[in-house]
Structure I
Amino acid sequence: MRPALHYLRYWPDAAFLRRGAVYALSFLTLAGTAWLTGDTGYIWSATASIWTCLADRPGTAAARVRGLATVGIGGAAVSVIGASLHASPLAALAFVLAAGLMAGLSEVRGPATALWFKLLYVVLIAACLQPASGPSASAHAWMAGLDFLRGGLFACAVSLVLIPSDRETRPRTEIIAIYDALRRFAVALAEAGSLDMTPHKQEIRLCIETARRALASRRGLADPVALVHYAYAIAVGDAIFALLIVAGELRERLGVDHALPLACAASRLTDMHAQVLQALSCHGPDLPALTAMLFRDLREMAARRTYASTPPAYQSALAALAQFPAFDRWREGFSWPISGFAGLIDRLGLMLADLAARDTRVTRHAVRLALAGGLSLLPAQIWHVDHGYWVAVTVIMVLSPRLQTTRQISFLRFAGSLAGALFACAISLLHPTPAPVLGLSALFLAGAYTARLAGNPGGFAFCLTPAVILFSWLGEPTSSSSQVAAMRGLDTAIGCLIALASYYILAPRAELSRVFRHSIDALAVNAVYLRAASRASRTLTPSHLRLEALRVAAGRASSRAEATLSQSAGDLASDLTAAHTSLHDTARRMASLAGLIRASAESGSVDQHPGPGVQALLSALEVRLAEVAARPGRIDAIATSAPDWIGPSPLATTAFEQFLVEQAAYANAHVDSAHQAVARISALAAAHEHGGRSRRGSLRAS
C-alpha cells in the first residue's frame with residue numbers, strides 16, 4: 001500500500017487531466033472525420049488542433065483567446081506562406097531563417113509569447129514540407145490555409161466552451177498585494193535591529209508596476225469608472241510607499257533612538273490591508289466606499305497632532321502626504337498615461353540596444369533557432385522527406401536561451417521520444433485496425449497535454465511521440481508502422497544533436513554589456529531625480545508632476561537593473577556581482593534622499609528661499625549630479641576632501657537651510673560612491689575580459 005501511495009504523488013492534477021481530455025476530444029473529432037470521410041484535409045486540420053491546444057494555458061478568457069487565436073488563426077496564414085514556398089527550397093530556407101530569428105527574439109516578451117511563436121515556427125516548417133495536393137501551387141497553399149483554419153477555429157471553440165476560464169480579477173489581486181507588501185515593510189521598520197530595506201522596496205515597486213500593467217490591460221474603448229477607483233487605490237499605495245521610504249532613510253540615519261512612530265504606521269497599514277482585502281475579495285466590491293476609506297485612513301495616518309515629537313523631516317513627509325487629495329478632486333486632475341509615438345520610439349530603441357549587443361542571450365538564442373530550423377528544413381527538402389519536420393519539432397521544443405535547460409530537456413525529450421517510439425512499434429506488432437489506433441492516438445495525446453501542463457518534458461515526449469506515430473500511420477496505411485516509429489526516433493535524435501551542437505557554434509556568454517547598461521541607466525535616472533529634487537528645494541518652484549514622474553521612472557529603472565542582475569548573476573563573477581549590487585544600493589539611496597528632500601520642500605511649511613551660500617552649495621551639487629548621470633566612473637570627479645556638513649554649518653541660518661546642507665553632504669557622498677562603483681565595475685569587466693582572452697589563446701596554443 002505504501003509504494004502505491006508513494007507513486008500517487010506523481011499523478012497529475014485533476015484539472016490537468018480534464019484539460020488533456022478536452023484537447024484530445026478536439027483532435028479525435030477532426031481525425032475521426034478524416035478517417036470516416038477519407039478527406040486528407042482533415043488530417044492537416046487535426047494537426048492544427050494539436051498545435052493550437054498546446055498554446056492554451058489556464059487563465060482568463062481574454063488571455064486564453066490571445067494564445068489560441070495566435071496559433072489557430074495565425075497558423076492558417078503561416079500555412080499559406082509555407083505551402084506556397086514548397087516548390088522553391090531556397091526561398092523557403094530564407095523565409096524559415098527570418099522566421100526563426102523572430103521566434104527566438106520573441107523570448108523578450110515572456111515564455112507564453114515565445115511558445116506561441118515557436119508553435120507557429122513548427123507550423124511553417126511543416127507546411128513547407130507538406131506534399132502538394134492541389135492542381136496548382138496557389139490552390140495547394142489556399143487549401144492548406146483553409147484546412148488549418150478549420151482545425152484551429154474548432155480547437156479554439158472546443159477549448160473555450162468546455163474548459164472554464166478564470167474569473168477576471170485584475171487588478172484586485174495586484175492591489176491587495178501592494179498593501180500586503182506595504183504592511184510587511186512597515187512592520188519590518190517598526191522592529192528593532194538592523195534591516196535590509198532593499199528587498200522590501202523591490203517587492204513594493206514590483207507590486208505597484210504589476211498593478212499598473214494589470215489596470216492598463218483592462219482598458220478598452222470605453223473605460224468604466226471602476227478602473228479610475230482602482231487607479232486611485234494604486235496611487236494611495238504609491239504615496240504611502242513614498243512616506244515609508246523617508247521613514248526608512250531616517251531610521252537608518254538616526255539608529256535605535258530615532259523617535260519615529262513606526263509602530264503606529266505599521267498598525268495603521270495592517271488595518272488598511274485588512275479592509276482592502278475584505279473589500280476586494282467579494283464579487284462586486286463597493287469601490288466608492290473603498291476609496292473613501294482609503295482617503296480617511298490616509299488622513300489619520302498623516303495627522304500631525306499624533307506625531308508632534310517626531311523629527312522635522314518626518315513631519316514634513318507627513319505634511320506632504322496630508323496634501324493627497326480625495327477621490328473627487330484627484331479625479332479632476334487624473335488622466336490615463338499615454339506614451340505616444342515618442343515613448344514607442346524610446347522603448348524600441350532600448351529593446352534594439354539590448355538585442356544588438358554581442359553577448360545578448362536572446363539574440364544568440366534567436367540565431368541558434370534560425371540555424372537549427374534551416375538545418376532541419378534543407379535536407380528534408382533536398383531528399384523530399386516530409387516527416388523531416390519532426391526534427392524541427394524536436395529542435396524548437398528543446399532549444400532554450402540557457403544551455404543547462406537545453407541539456408536537461410534534450411535528455412528527457414530524447415529518452416521519452418525513444419521510449420514512445422518503441423512503444424508505438426510494440427503496438428504496431430499487434431496489427432490493430434484503424435479505429436483502435438485512432439483511440440490510442442487520442443489517449444496518448446491527452447497524456448501528452450497533461451504532462452505538458454504538469455511541467456514534465458519527458459512524459460510529454462513519451463506520450464506525444466506514439467500519438468503522432470499512430471496518427472501518421474493512420475494517414476498512410478500502406479506504410480510500415482515500425483518504419484515510421486524508427487524514423488521518428490531518428491528524427492528526435494538528430495534534432496537533439498542539432499540543438500546541442502548549436503551551443504558550441506554560438507556559445508552562451510555572460511551578458512556583461514546588458515547588465516552594465518541597465519545599471520548605468522538606473523544610476524542616471526536616480527541622479528536626475530535627486531538633481532530635480534535639489535533644484536525644487538532651492539527654488540521652491542511647484543514641480544510635483546515632474547518629480548512624481550521622475551520618481552516612478554527611477555523606481556522602474558532600478559527594478560529593471562536589479563532584475564537583469566539577478567537573471568545574469570549565475571554567469572557573472574562574484575566580485576563583479578558585488579560591484580553592481582553596490583551601485584544599485586547607491587542609486588536606491590539617491591532616490592530615498594530625493595524623497596526626503598521633496599517631502600521637506602513640498603510640505604508647505606517653507607516659504608523663504610535658501611540663502612546665497614546654500615544656493616551655491618546646492619548648485620554645485622546639481623552640477624556633480626548631472627556629471628555622474630552623463631559620465632559616471634570618473635575618478636578625478638571624486639571630491640578629495642568633503643567638508644563635514646553633518647553638524648551645524650556656518651552657511652545655514654534657518655532649520656530648513658541646515659537640513660539642505662546636511663542632505664547635500666549625503667548627496668555628495670552618494671556621488672563619490674557612484675563614481676567609485678562604476679570605475680570598479682569597468683576595471684573588473686576589463687580584467688575578466690582579458691582573462692577570458694588569455695584562456696582562449698592558451699587553449700588554441702595547446
Structure II
Amino acid sequence: MAAGTTATGGSIRVLHVDDDDAFGDLASTYLERVNARLDVTTVTSTTDALDRLAARDYDCVVSDYDMPEQNGIEFLEAVREDNPDLPFVLFTGKGSEEVASDAISAGVTDYLQKETGTEQYAVLANRVENAVEKRRSERALAERNRRLETLVSNLPGMVYRCRNEPDWPMEYVGGECEQLTGYAAATLEAGDVVWGEEIIHPDDREATWDAVQDALDAGEHFEVTYRIRTRCGNRKHVWERGRGIYDADGDLRGIEGFITDITQQRERQHRLERNTERLEALFENSPDMVNIHDADGVIVDANERICEELGYAHDELVGKTVWDVDATTDRDSVLQMESAMERGDVRRFEAEFERADGSTFPVEVHLAKLAVAGEHQFLAISRDVSEREAREAELRRLKRQYETVFENAQDGLFLLEVVENGDDVEFVYRQLNRAHEEMSGLSADDIVGKTEHEAFHSALGEQTTSYHRECYERREPVQFEEVFEFPAGDIVVSGTVSPVVVDGEVTHLVGVTRDVTEFKERERALRRERDRLEEFADILSHDLRNPLNVAEGNLELVRERRDSDRLQTVADAHDRMRTLIDDVLALARHGRTATDLDDVRLDAAAERAWATVETETATLVADSELTVRADEGRLAQLLENLFRNSVEHAAENPPEDCVTVRVGDLADGSGFYVEDDGRGIPDGDRERVFEYAYSTTDDGTGLGLSIVAELVDAHGWSVEVTDGEAGGTRFEITGVEIAE
C-alpha cells in the first residue's frame with residue numbers, strides 16, 4: 001500500500017531496519033533527538049519490516065546492508081514492489097563502491113556509510129528529512145498538476161502561457177484550443193500560427209494590446225473581450241482573463257491566462273438589448289395608452305400617450321392608483337379582480353378614464369399579470385374607443401337605413417351568401433325584399449336559407465345559378481335580361497348581380513332586378529312605329545321624288561326651246577320641293593339621340609361643312625381651337641344648316657359678296673358659336689325660328705333651323721339666338737363636352 005503523506009511539513013515516520021538490536025535502538029534515539037519531526041520505529045528483520053510496511057504508512061525506510069534474511073539491496077527490491085517511490089536510505093557499515101553502485105542501480109534514495117561518533121546521526125536525519133520532503137513536494141506537485149489537467153480539460157475554453165510581445169507567441173496551450181480556434185494546441189506552441197497576428201481580429205488587436213499593457217503596468221489582472229478569426233474563417237467573440245508572470249527580481253517573464261468563447265452570450269445579450277430597445281420603443285411610442293401598476297394598484301410607470309390623453313405629466317401620473325383614473329371602478333373591485341388572476345393571464349374589459357380636467361372618455365383595457373424582478377405587476381394597455389363606438393352607432397344607423405331601403409325599394413332585391421361545399425360553392429338566399437316577392441310571386445319564407453336548386457324548379461334554378469356563378473368567378477357585376485318562369489307568370493327581368501368582397505374573398509352576392517315586360521312591349525311598339533316612319537320616308541322618296549324628276553326633266557326640255565319667266569317659277573318650285581323632301585327625310589332618319597361620339601376638331605368640321613354649301617358670295621372664318629365630343633356626321637349637318645341659313649338670308653340684302661360667316665369658341669369654354677354679319681333676326685322672331693315650317697322667305701322650307709334644334713338636342717346641347725358682333729345673327733351652342 002502507499003506509504004507516507006502527501007503534504008510537506010509535519011512529522012516523519014521512519015522505519016529503521018537493522019539486525020543489531022542495540023545499534024537500532026541507539027540510532028532511533030539519536031535520530032529522534034537531533035530532529036524532533038522524526039518518529040522512528042526499529043525492527044531487526046526484513047520480514048518484520050515488510051509486515052510493518054503492509055500494516056502502516058511510513059515516510060522513509062532506513063536499512064542496514066548486511067542482514068541475515070536479506071541484504072539491503074534485496075530488501076530494497078522487495079519494498080519497491082509495493083512502494084515504488086518510498087524514500088529508502090541504505091545506512092550500512094559495509095561500504096564499497098560495488099555496494100554503492102548496486103544500491104543506486106536498485107533505486108535507492110540515498111546511501112550513507114556508518115561511521116563512529118554521534119555526528120553521523122545528524123547527517124542521517126538530514127538525509128531522511130530531505131528525501132521525505134522531496135517526495136512530498138513531488139507528490140503535491142503531481143496532485144496539483146493532476147487537478148490542473150482535470151480543470152483545464154473541463155474548462156469551456158483554453159489556457160495559455162505566452163510571451164508579452166505584440167504577436168503574443170504561445171509557449172503553452174491547453175484545454176479546448178482546437179474547439180475554440182480550429183487549430184491544434186501544438187500548432188500555436190510551435191509558432192506555426194501566431195495568436196496576435198493571425199487569430200485576433202485585425203480591428204481589435206491594438207485595443208486589446210493596450211488594455212493588457214495597462215493592467216500589467218498597474219500590476220493587476222486583466223480582462224478583455226475581442227474577436228477572433230477561426231481556422232475556417234468564422235468570427236467569434238472571446239473573453240480573456242490573465243495575469244503577468246514575474247521572476248524573483250520582479251521582472252515580467254510572460255503572461256498566463258484563460259480564454260473562452262462568449263459568442264452565444266454576446267448574441268443573447270445583443271438580442272436581449274435589441275428586444276429591450278424594441279419594448280422600450282413600443283412602450284414609449286405605442287399608439288395605445290400603456291401603464292404598469294403594482295399589486296396595490298399604484299401606477300409605477302406610464303407611457304407618453306396615456307399622459308397626453310389624461311392630461312398629466314409623467315411624474316404626476318406615476319404614484320396615482322388605478323381607480324384614480326378609472327371612473328368606473330374602486331379599490332376593492334380592482335384588487336379583487338387582480339388577485340384572482342394568475343401569472344400570464346389577460347383580462348379584457350371596458351372602462352371610463354377620467355382626465356385631469358374631469359372629463360371622461362370610454363376605453364377598452366387589456367390587463368396582463370406579469371412577474372417583474374420577483375414581484376407581481378400588471379400591464380394595462382388601453383385604447384380610446386370613442387370613435388369606435390361612434391362608428392358602431394353609425395353602422396347601426398346605416399343598417400337600419402339599409403333595411404329600410406331594402407324593404408321599400410321599387411326594384412326587386414336579394415342577398416345570397418357564398419357557402420363552400422367541398423371543392424365547390426353554393427349560393428344560399430339570405431334576404432328577399434317585398435318588391436321581389438311581388439314581382440316573382442315567391443315568398444321570402446319559402447326560399448331564404450335555400451339554394452337556387454332547392455328553392456326553384458330545375459330550369460329556373462339552372463337559369464339563376466348560371467348568372468350567380470359567373471359573377472362569383474369573374475368577381476365583377478354581371479348584367480342579364482331574360483324571360484323567367486316565376487310563379488307569378490312569365491316576365492322579362494332585367495338585373496345585375498354584384499359581388500361583395502371581404503378580405504379578398506367573395507362572401508356574398510347582391511342582386512337588383514326589375515320587371516321590364518311592359519317596357520319591352522313599348523319598345524317593340526316604338527320599333528314598329530319607327531319601321532312605319534321609315535316606310536313613309538321611302539314612299540315619300542319614291543312617290544314624290546320620281547314624279548318630280550320627270551317634271552324637272554320635261555321642264556328642262558321646254559326651257560331649251562323657249563325662255564319664259566313662268567317656266568322659271570316652275571323650276572323654283574321644283575327646287576323648293578326637293579329641299580323639302582331632303583329636310584323631311586333628314587328629320588325622319590337622324591333619330592333623337594347621338595350615341596356614336598368621337599373627338600372632332602371644330603375648325604376642320606366647319607371647313608368640311610362649308611364645302612358642301614353654295615357659298616360663292618360668302619366667306620368662312622373658322623376661328624376655333626376646340627376639339628369636341630360629337631357625332632361627326634350630325635355635327636356636319638348642324639353646321640351645314642347654319643351656314644346655309646346665313647348665306648340664303650344674306651342673299652336677300654345686296655351686296656351679296658360681303659357676307660362673312662364666323663365659327664369660334666365661347667369665352668366661358670361652354671361651347672362654340674356660328675355668326676354672320678347679315679341683317680340679323682328681329683327680336684320678336686327669335687323664339688319661333690326653330691319651329692317647324694317657320695321661314696322668312698317665300699321659297700324656304702322652314703325646316704333648316706328645326707333640324708339644327710333636333711341635332712343640338714340629340715347631343716344634349718342647347719342653342720340660343722343672339723345678335724352678332726357685326727350686327728348679324730349669332731347662334732350660341734352650349735353644354736358641349738370638350739375633349740381633353
Structure III
Amino acid sequence: MPLHVGSGCLPATITNLRINCIAQSATPPEMSLWEKIKEFFCSTHQAEALECIWTICHPSVGTTREDVVSRFEQLRMLVYAGYEESIHSGRHGESHFCILDADSQEILSVTLDDAGNYTVNCQGHNETYRFTMDIEQGEECTEHAEGASGTLQVSPLPAPAAPQTPAEYDAVWSEWKGAAPAEELRGRAATVQRICTCLNNGSRELNVGESGLTALPDCLPAHITTLVIPHNNYLTSLPTLPSGLEVLTVEDNQLTSLPPLPAGLQTLSVARNQLTSLPPLPSGLQMLSVEGNQLTSLPPLPAGLQMLLVAGNQLTSLPPLLAGLQTLSVAGNQLTSLPPLPAGLQTLSVSDNQLTSLPLLPAGLEVLTVEDNQLTSLPPLPEGLQTLSVDANPQLTRLPALPSGLQRLYARNNQLTRLPESITGLSSEAIVNLYGNPLSERTLQALRNITSAPGYSGPRIVFDMAGASAPREARALHLAAADWLVPAREGEPAPADRWHMFGQEDNAAAFSLFLDRLGETENCIKDAGFKAQISSWLVQLAEDEALRAKTFAMATEATASCQDRVTLALHQMKNVQLVHDAEKGQYDNNLAALVATGREMFRLEKLEQIAREKVRTLALVDEIEVWLAYQNKLKKSLGLTSVTAEMRFFRISGVTVSDLQAAELQVKDAEKSEFREWILQWGPLHSVLERKAPERVNALREKQISDYEETYRTLSDTELRPSGLVGNTDAERTIGARAMESAKKTFLDGLRPLVEEMLGSYLAS
C-alpha cells in the first residue's frame with residue numbers, strides 16, 4: 001500500500017482521477033463555496049487558500065489521510081485571526097473534516113470511513129472516492145465507489161538501465177546519503193528511510209518535505225505518481241522525474257529551473273521558488289501554480305489547463321488563454337493589458353498590476369478581483385458575477401450597473417462620488433464596502449433614505465465619512481507638538497525643543513500629521529480643557545521612549561479618514577498608555593488604581609463587542625462612528641477616563657438612545673459576573689504580581705512549564721504514537737496547543753488565591 005512518507009501509517013490510494021464537476025454544473029461547487037469564505041483570508045493568501053480547497057475537492061491519486069489533515073491545517077494557518085474555528089479537523093470524529101461559513105453552517109466536509117471511502121460534500125454536491133490496496137505494476141484497476149469515475153492505469157516499470165531491485169535502489173541511495181555535507185547528514189538519512197519505506201510498501205506518494213535538503217538522489221522510485229517537497233528545503237534543482245508522475249509539488253524551495261516534465265503530469269505546483277522560466281508544459285496539465293517566482297514570460301499553455309496561478313512574478317504579458325481555463329490569478333505582476341478572456345473563465349484575479357482597462361468579461365465570470373490598478377472605468381459586468389473587488393484604483397470615479405446576484409462588492413479607496421441605482425437592488429445577503437471614497441452628501445442622503453425606509457431588503461453598505469481632501473504633508477514634529485504644549489516660562493527652554501530629536505524616530509511624521517488633524521476635531525473646538533489634556537499627554541510621551549514608540553506606530557493609520565477616526569485613534573492611544581503604566585509599575589503601590597484601570601479596559605472591551613454586534617444590524621454603516629458613539633456617549637456613566645467628550649458624526653452612527661441604555665446595562669451586568677475571571681488573565685496584573693510576590697509567581701510559572709511538558713508527553717504517547725503520527729509537524733502542533741491551553745488553565749487556577757488575597761477587597765467594590 002502507499003505510504004505518506006514520515007507518517008508511520010499505511011493509508012491507501014484513491015483509484016479515480018479528479019471528477020470534473022464542470023460537466024455537471026455551470027458553477028463548480030467549490031467556487032460557490034469559495035465565494036462564501038473568501039473574506040476569511042487576506043488578499044495575499046487567497047490564491048493559496050483557493051488552491052488548497054480545489055485540491056480537497058479534487059484529491060489526486062495518492063492522497064492520504066495525512067494529506068487531508070495537512071490541507072485543513074494549512075487553511076487554519078491562512079485565515080485571518082478569529083476565523084480559525086471555521087476550519088475543523090475531527091468535529092464529528094477523527095475522520096471528519098469540515099469548513100463552516102460565517103453563520104457556523106457546514107458548507108464543506110470530508111469524511112474517511114473504515115471501508116476505504118473518501119467522501120467530499122461541497123454545497124450539497126457529493127463525490128465519493130474509493131481507497132484501494134496497491135495493485136501489480138502494469139495492472140489496471142477499475143474499482144471505484146458510486147459517483148466516482150475514471151480508471152487508474154499503473155505506471156510501468158522503469159527502463160532496464162534504472163535500478164530494478166530494492167538492493168540496487170538501496171545502493172544508489174546509500175551512496176547519496178554517504179556524500180552528505182555535515183549539516184545534511186540527519187536530513188539525508190531520514191529521507192533515505194522515507195524513500196526505502198515508499199519503495200518497500202509500493203506507496204504512490206513520496207513526501208520529502210522539511211528535511212533541510214540541498215539536493216535529491218539522482219534516482220527516485222519509478223512507481224510513484226505524487227512527489228511532494230514542501231518547505232524547509234534548499235533545493236536549486238530536481239533530478240530526472242519518474243515517467244508516471246501525475247502530481248509534483250515543490251513549494252518554498254530555491255529552484256532556479258525544472259527538468260523535463262513527465263507527459264502524464266496533471267498538477268504542477270512550484271510556488272515560491274526562484275524560477276525565471278518554465279520547460280514545455282505537458283498536454284494533460286490541469287493545474288499550474290508558479291506563484292512567487294521570477295518569471296518574465298510563460299510557455300504556451302496546454303489546452304486542458306483549468307487553473308493558472310502565476311501571482312507574484314514579473315510578467316508583462318500573457319500567452320493566449322485557451323478555452324478550458326476556469327481560474328486565472330495573475331496578481332502582483334507588471335501587466336498593462338490582458339488578452340481576450342476564455343468564455344469559460346469563472347475566477348479572474350489581476351490585482352496589483354498596471355491595468356488601465358479590462359477586456360470584455362466572459363458571461364460566466366463569477367469572481368473579479370482588480371485591486372491596485374489604474375482603471376478609470378469597468379466594462380459591463382456579467383449577470384452571474386458574485387464578487388467584485390476594485391479597491392485602490394485611484395482614478396475610478398464611477399461603477400457600471402451591478403448584476404442583481406452580486407454578493408460582495410469591495411470598492412474602497414477610489415474616487416467614487418455617486419453610485420449606480422442598481423446598488424440598492426442587491427439582495428439583503430450582499431455586502432458593499434465603500435470605505436475611502438468621497439461620496440457626495442446627496443448620495444449619502446439618498447442611501448440613508450432608502451436603507452432606513454420600512455421594509456428595506458437591500459444590501460448592507462459600509463462607508464466612512466472620508467470626504468474629498470487633498471493629501472497633506474506632515475510638518476516637522478516639533479512644530480506640531482509646539483501647538484499643543486504650554487509655553488515655557490521666561491528663562492526656561494521651550495517644551496517643544498526636545499521634540500526636535502524625536503522627529504527622527506520611526507513613524508514621527510505620522511504622529512505629526514495626527515497632532516495636526518487632532519486640532520481639527522470637535523474636542524479641540526468645543527472642549528476648553530482638551531488642549532491641556534493633550535499637553536500633559538505629550539509631556540509623558542517625551543519622558544517615556546517605549547510608550548512613545550508604541551504611540552507613534554499607532555498614528556500610521558489614524559488619519560486615513562474623517563476626524564472621528566482621529567478621535568477614535570486617540571482613545572486607543574490613551575488605552576495603550578493606561579496598560580503601559582500598569583505594566584511599568586505605576587500601580588504597584590496603588591492596587592485600587594490598578595483594578596480601576598482593569599475595569600476600564602474590561603468595559604471598553606465589552607463596548608467594542610456590543611458595537612460589532614450593532615454594526616451587523618445596520619444596512620448603511622460607518623463602523624468608526626458606531627464604535628465611537630458607544631464610547632463617547634457612555635463616557636460618564638461607565639467612567640471611561642481615556643475617552644473624549646465630543647464626536648462629530650453621531651447622527652449617522654445609527655446608535656439610538658435605547659441602544660446606549662441597553663449597552664450600559666449589559667456592560668455593568670457583565671462586569672458583575674465576569675470581571676474576576678477576566679482580570680485573572682490580564683497581562684498588567686501578572687506584571688504587578690511578579691514584582692510584588694516573585695517567589696509565588698515564579699513557582700507557578702515553573703509548574704506551568706512542567707505541566708505543559710507532562711501533558712504533551714501524555715498526548716504524544718496516547719494519541720500520536722498509536723496513530724503513527726510521531727514526527728508529523730501538524731499533529732505535533734495540534735497537541736502542543738492543547739497542552740499549552742491545559743497548562744495555562746492550571747496556572748490561572750493556581751494564581752487565583754494570590755489575586756484574591758491581594759485584590760479581594762478592591763474586586764468586591
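On distance in nm of label points 7 Å out along Cα→Cβ at positions 109 and 685, which of the structures labelled I, II, III is highest?
Numbers: I: 3.0; II: 15.7; III: 4.0.
Top value of distance in nm of label points 7 Å out along Cα→Cβ at positions 109 and 685 goes to structure II.
Given 86, 45, 33 as the derived value for Cα extents along the principal axes in Å, for residues 261-444 alone, which of the supplied structures I, II, III does it correspond to? Considering all the candidates, the number was obtained from I.
Between I, II, III, which one scores greatest on distance in nm of label points 7 Å out along Cα→Cβ at positions 381 and 405?
Working: I: 2.9; II: 3.7; III: 1.4.
If we compare distance in nm of label points 7 Å out along Cα→Cβ at positions 381 and 405 over I, II, III, the biggest value is for II.
Read-outs throughout are calculated quantities, based only on the coordinates presented, and are distinct from any laboratory measurement. All figures in this text were calculated on a predicted structure; none of them were measured in a lab. Cβ atoms are built from the backbone, for glycine too; each structure is taken alone.
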